[in-house]
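The structures come next, written out as structure tokens.
A short reminder: the numbers here are calculations on the coordinates, not readings from a lab. Predicted model only: the values in this text are computed from it and were never measured.
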Structure I
Amino acid sequence: MAASECRGALMTAPVSRQPGQRGRIQTLDAFRALAIAAVLLFHFTYRFGPVYAHMNLYGYRHNVDWFSAGWLGVDYFFMVSGFVILMTAERCTSRREFFVRRMSRLYPTYLLGMTITFVLCTYLGVPRFYRTWGEFLTGFTMASPFFHTEWVDGAYWSLLVELKFYFYIVILYFSIAEHFAELWAALCSLAIVLSFFPHSGAEAVLSISALPFFSAGMAFYRLYKFRRFTKDVLIFAGAGVASYFATWCHNPWYVHALIAVMVLSFAALVWGKLDWLATPPLVFLGGISYPLYLIHENVGVALIVRMNGISALNGWPSVLIAASAVVVMASVIHYTFEESSQKVCRRILSKWLGVHPRPSTANAS
């Protein structure tokens, strides 16, 4: 097929926007579901097993190697974030509106999830997950490492990376939106240069290992939006590839293979080839993925530890029961608190900052 024909095929290809919540792209919810399932299985079957002798908690004889790379689900979340956050930024008229949208989306549910984790882990009797009141209160900042304290739940580290990404958006996108891609590429270039200096703080400040995934998500969003390879698409993609080779090249082959699958899944979304993935179970799981992420690790693993003391529940029964328990808790949070608290927080912040945001139409709100 000639290059012109390829381009024409791309421009006329369908996109995977399913009917539902005012333009919500349900395939992205399916991606979130796959990401949280991978992370959950990693934490429930591998992360606290014998491979890590200093933190072996489950009581299993062996780690479940099938899920040893489940941590990549977090990077899949970063790709989804790159896609939807750039979409959100384009629909905001100011930095203040962007701030209102993102903080109302993240903060109330984070506070509730952190509080539930703190309380339950205090009473589940697994010392590794005990946290002090000081660590709990520091967690309100969503930046515990800056205060040299432990996260209430170790999974929260990725939220700080997300906040840094939002900061880049606020500074770069809302400065010169028409040249945001070039500014982003400059940021990635700076991070790459600093990565050659181990004590430069490149990871702490710029989160360089996450930049390839945010870049890829933004490239695919622009490809999805315009359905052609614009200059911005190529710049985002180039920044992603460069930062990927600067930080990820030493990983084993199967990590690269799984990341390639992640990238191909977004390409398939753009071409409208993954509509079938947006099944009700995956859309549901993707919809509750944020509260589920917030409560699954310490609470779920503590439940597994407690149940593995009962011979009939040791192993997979304990994993299934713990997974079911955190899914139920996340569902309750989502349907009784998450959406309503977002509206309240948005209304308060909007009034305080003098912002009048339009109704949300995107997956990220």
Structure II
Amino acid sequence: MQRRLTKETIEDQLKHLYSKLPKQPTSIQGPYLLPKHFRKAVLDSNFSQSSLQEILDHIGYFLGLLNSVKVKIGIESSEHMLSTVSYGNESDYVGLYKVIGGHIREIQITKKFRFELCHILAILAHESTHHYLYEHRIEESSETENEILTDVTAAYLGLGALLLKGYMPIRWTSDEWDILIASGHTDHTMEIGYITPENIRYAIFCSAKLRNLEKLALPLPIFDRIKISFHFRKIRKNQEKSKKQIELLLDKLNRARSLYDQIHSKMQRASKITNQIEISAEDGHKMVEIANAISIGETERAIENLSRVVNILKDSKKIDNEKSASCVFQIDELSQTIAGWDRVMSKYVE
């Protein structure tokens, strides 16, 4: 039975995944897309094991998993009968991921009578995510919590579209009756998965923002995609603004470097004419300070270090605002210092 999670629970689980998994957690960035010929092969072969194995392998490539997983399938030939299942009481599971020692991994699927392709794909996505989490050594303490984490992870990785469709309730009617004055039937509902489609949608929505990957939201309804689009448009606008600020910082730093070079040259000329000019005691003390700073290379090193940091910020995909603010403060302070030196030196040397 599907559980309805709070938004806070989903957000906490996604943050946990973001901190534990690689920044690029799959081999392909974006939502998983099933090739049409795989879909056709499954339907034409009536859900043959080989056709499902092709899909499972394809999902594995998408997830960047090196260890292959073998799929086994049992098919219900009617509402209550399994025609080919070799795993006994485990047939109650519609999907089961098993580690059979060494490097042998297996996914066992029961295609129930009412299942369509979308339900099998959702099961494959869920069980493949089990395999992914196992390979990355991530699990919860209880079985139920681990299953819930697996559904959230599938959405985070880009498999959410398969879960969205496959986790919708399956409804049908039976036991229809009709007498002279009344008629009726029995309504049935069956569902797979551990969290609701609404939870899956929210997990996809948050994952797109967390992974800074707009196209991850492609499986979502149009209204959610619009909200995501506005979110990333705002980010891009802020990034463009930050990039311009970085360009201004580089320009200011280059002007400070140019002025420093001029001061260095003025100091060399001033040292040759010190006996010919009258220098006030205050300016003399300041010129000694400037000469010492130039000789030990402290200011030059500061310029080089700041230049390196600012260029790293410029080339980064996401501007570190805290580091950028620190650079602004340091460059302003350095520029003021160099400008003060220039005012002193310009009194005596052109």
Structure III
Amino acid sequence: MKGMPETPEAGVMKAWWRFLLVMCVLAVPAGAAVAADPAVVEAGTVRSEVVGSALWVPGTVVSREDARVAAEVPGMLAEVTEVGTRVEKGETLARLNDRELRLQLALDTAEMERRKARLEYLGRQVDRIAQLARTNTSAEAELDQLRAERDMLAQELAAAVTARERTLYDIERTRIVAPFPGVVVERLANPGEYTARGMAVVRLVNTDSLEIRAQAPIDSLRGVRPGDALHVKSGADAVETHVRSVVPVGDQISRMLELRLALQGGNWVVGEPVRVAISQGRPVAALTVPRDALVLREGATYLYRITQENIAERVDVVTGEGIGDRVVVRGDLRDGERVITRGAERLHPGRPVRIL
């Protein structure tokens, strides 16, 4: 009854029932509630491939068209295109003050017209003296002299025409134009500065025509030929590209050869560092899995295999060479098995899965 003191026997019974309740709770599996709800994952396939060991060498993304565009005539810079401006082939990069050259053009034009008028006058004189020489033999000497003067003046007129055309050409060259499409990445001279012939004014880089430049030991490139496919890594990204050329001249100090690889598409940046895989030795058969299937933990690398019952099964692996978006692995795996590529980080062994 309420208010009556609890007997020792009743206290023992209450403690016993509490003990039984705790044991029942502990006996329920920790994943029982979770196991009933399959995890949604994405899957890839284990694949048997013929691969070889690779030597990874550093490389750099460069532009095939990278020029310091120079002035062809001396003069004062009137304008220079701003850094970051994208231009097409033939567009103006800089312009020089052409006032002095236009004054020279006026002088050349006047000289050309003067000689042309003098030549026309001598031509008429030769015609008149030629008619006189038919009846007067003493006029033949004067006719020869006039003809010689006429011929020399014709050559002087040709020289004057050439001088005028050269001045016109110099005026055209006061406009420094882009030799190829690209982006102005540096101004090497500013408006108001005087430029000499051959002095660089701007640096122009074509960001759409890219390639990879890498250097590798001579021995490692003996089997590499133009057109061979090589793998390239940039951070976490990996692509396959082709050898454009191998420069067959080694550096006497470093004993390295230069390698050029074609590069198309993608968000590549000039100056971006990359790594290039050069195959070494004879290819062998190996198992590969998608790179995203690997779960990296401190002191362990593993993945989850999907059984025929759609159960996640952990498999410890040892990784090898990377091949594009796949990685060579060694472990308890077979060709064609399914592995989880997304969602493995939150799984535990034995959990049911549903492939998305």
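Upon calculation of mean projected area of the Cα convex hull in nm², for residues 136-183 alone from the atomic coordinates, which of the structures I, II, III produces 4.5?
Computed on structure III.
Out of I, II, III, which one gives 69, 21, 15 for semi-axes √(5λ) of the Cα gyration tensor in Å as computed from the coordinates?
So the calculation was done on II.
By the measure relative contact order in percent (Cα under 8 Å, 6 or more apart), tell me the structure among I, II, III with the highest figure.
I
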